[in-house]
Structure 1
Amino acid sequence: MQIDEFDIPGPILITPRRFGDARGWFSESWNKAAWAAAGLSLPDFVQDNHSYSAPRHTLRGLHYQRPPHAQAKLVRCTRGAVLDVAVDARAGSPHYGQWVGAELSAETGAHLFVPAGFLHGFLTLVEDCEVQYKCSDYYAPECDGAVRWDSVGIDWSTAAPVLSAKDAAAIPFAAFDTPFIFEDRA
């Protein structure tokens, strides 16, 4: 597998190997032991989510789940292609408010690991996209929240995305009172 890190520590881009022949290909999309042997220390995942977005430029995010039910996510696109982003929302982090992004697609099979304490969102780059992701905690509606998609300087390459009512009404990052705290482990 290929493991790529970003300038912001925490998020990781992981591309599992694919083994192909005339019939197509095979890949292990998740193998806890193999990933740990490759040096990845990921949390235990307890819930899998699967979303479908029909129109191109559907934007979902920027979402978070506050403690005590904060979620780390392992995200992959299994149909189509998306721009997937993670925004550091940890108070005291030297990277607070900064973001990383990667194109995830069914073609590459890449995954983005989004640690707890990061906002998460994605934009569909084509029609008919499916995104699947593992979560480290169960969905807790009382801890659910969103930050406005256009308030942290992400280059989404569209000025008019398709949004849910929740995402359209989300607060800007400048008004966000983060519940996340940076823990320097250096």
Structure 2
Amino acid sequence: MRIIAGKFKSKKILFPIDKNTRPLRDLVKESIFNLIENSNKFDLKINNSNILDLFSGSGSFGFECISRGAKKVTFFENYSQTLKILKKNIKNLKVEKNCKIIEENCFNYVQRGQIDNFKFDIIFIDPPFKEKNINILINRIVEKRLLTNNGLIIIHRHKKDDLKISDKFRVLDTRFYGISKIMIGC
């Protein structure tokens, strides 16, 4: 796994080898960033942005954002094996000042309202494909206005996923890449 563009272009990042973590494929990651940066549907710049990476895994999405100029990434990860890899990647890239890790289940954290005072330009939601409770997160994000005015929520699901996404989430674009379905909205 590697970083695709920006100041860390071609740098490799570590990822867990167990089956509990599903890394975001480079093709999908590259396609997401091409959409954000080149589509006239969105008015968002990654440079100086504030990112929330839920279900962070090894951090590949957040590191791509930092490489492209994001100011800060807040990573949520609570699986101990993956957390070790995430911390190693932060150290290897020397981006400690750009990162915050919350070592907790994001559902619990968001439900307690501990994230309510933050604003994010991009919120990336990439839970395990079997996770069916993401509407809890989406509803809280929308209700508490955690997005900046031009902010985006990006959801990564399996292409065959038939979970009805909350009607509070306004889908601006949906794309399919291999087994992945990407929904971008606000």
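No lab work stands behind these numbers, since they all come straight from the coordinates. Bear in mind the structure is a predicted one, so any value in this text is a computation, not a measurement. Cβ atoms are built from the backbone, for glycine too; each structure is taken alone.
At-a-glance table
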item: Of the structures 1, 2, the one that -1.01, -1.10 was derived from, the read-out being log10 I(q)/I(0) by the Debye sum over Cα atoms at q = 0.27, 0.29 Å⁻¹, for residues 109-148 alone; result: 2
item: Entry that produces 29 once relative contact order in percent (Cα under 8 Å, 6 or more apart) is calculated, selected from 1, 2; result: 1
item: Among 1, 2, structure where helix-only ellipticity at 222 nm (-39500 (n - 2.57) for each DSSP H run of 4 or more, over all residues; to 500) as derived comes to -8000; result: 2
item: Structures 1, 2, by mean projected area of the Cα convex hull in nm²: label with the highest value; result: 1
item: Structure responsible for 23, 19, 12, with semi-axes √(5λ) of the Cα gyration tensor in Å, for residues 29-92 alone calculated and labels 1, 2 on offer; result: 1
item: Distance in nm of label points 7 Å out along Cα→Cβ at positions 141 and 173 - structure with the largest value, from 1, 2; result: 1
